[in-house]
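**Q** Listed after this line are the structures, all set down as C-alpha cells.
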Structure 1
Amino acid sequence: MVKINWDAFKEYKKDSHRSENFEILLDFMKSYYNMVSPFDIYDVFAHDDIGQMMLNKREIKDAEGLENYLFKLR
C-alpha cells in the first residue's frame, strides 16, 4: 500500500498553479506516484487520515465518486 509522502506533497504544492489543495493532491498522485486509476488513488486516500478528510469534504464515498469528480475537472 502506498502512503502519501506529505513532505514531498508540500514541496510539489509550492510549484503548483492550482489553488485547491485536493486538485493539487490529485496532480501529485499522478506525477509523484504515477497513479492514474481513480480506484488506486481512492484506495490510498481512504487509508490516509488527511486523504479521507478531503474525500469526506467533497462527499466522495467511493472510487466511482472520485472518477466522477475527476471527469468534472476536465
Structure 2
Amino acid sequence: MQLQNIQQQTAEHVEVYYERLLKLTNCLQVRATNIFLTIVFKASLLLYLRLVIVHMRINTLIEHKEIVVVCEERGPINMS
C-alpha cells in the first residue's frame, strides 16, 4: 500500500515538474522569438535611416547651392 502511495506521489511530482518545464520552455521560445524580431526590426530600420540620411544630405546640398546662387546674384552684402 505504501509503495503505491509513493509511486503516486512521485508521478504527481513528475507531472508538476513537467508542466513547469513546459511553461519555462514556452517562455524561452517566446523571448527568443521577440529578440529575433527585434534584431530584424533594428537591422531594417538601420537601412531605412541610411536612406533617409542620404536623401537629407542631397536636399541640403541642393539648398546650399541655391543659396550660393542667390547670394552671388545679389552681390556682396554690406552689413554696416
Structure 3
Amino acid sequence: MKEIRPEKDSDQDNIEKAFQLIKVCMQEHQDIEPSLWCGAVWSVLVDGYRNCGFSYKEFCDEWDRIKEHYKKEWDE
C-alpha cells in the first residue's frame, strides 16, 4: 500500500478550513443541486488520490479505513 504521509498538528484545522470553504462554495452556488455536489466532491477525491500515486486498489483500501472513522460520527 502507498505510504501515508505523517500527520501534522495542523491537519485537523486545515481539514476544517477546507470543509468550510466547500460549504461556502455550495451556499454561493445554490443553482447546483445538493446531490450533484456529492459527485463533484467524489471526483475531487479520486483525482487527489490518483495524483498522489495511489492505485485503484490502494484507494479502495484507504476508503475502507476512512469509512470506519466516519461510521462512528454517523452513529452519534
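**Q** To which of 1, 2, 3 does the computed value -35000 (helix-only ellipticity at 222 nm (-39500 (n - 2.57) for each DSSP H run of 4 or more, over all residues; to 500)) belong? Intermediate results must be reported in sequence, preceding the final value.
**A** Values: 1: -20000; 2: -35000; 3: -25000.
Value -35000 for helix-only ellipticity at 222 nm (-39500 (n - 2.57) for each DSSP H run of 4 or more, over all residues; to 500) corresponds to 2 out of 1, 2, 3.
**Q** On mean projected area of the Cα convex hull in nm², which of the structures labelled 1, 2, 3 is highest? Numbers along the way, then the final one.
**A** Working: 1: 4.6; 2: 9.9; 3: 6.3.
Structure 2 comes out on top.
No lab work stands behind these numbers, since they all come straight from the coordinates. The shown structure was predicted, so the numbers you read here are calculated from the model rather than taken from an experiment.
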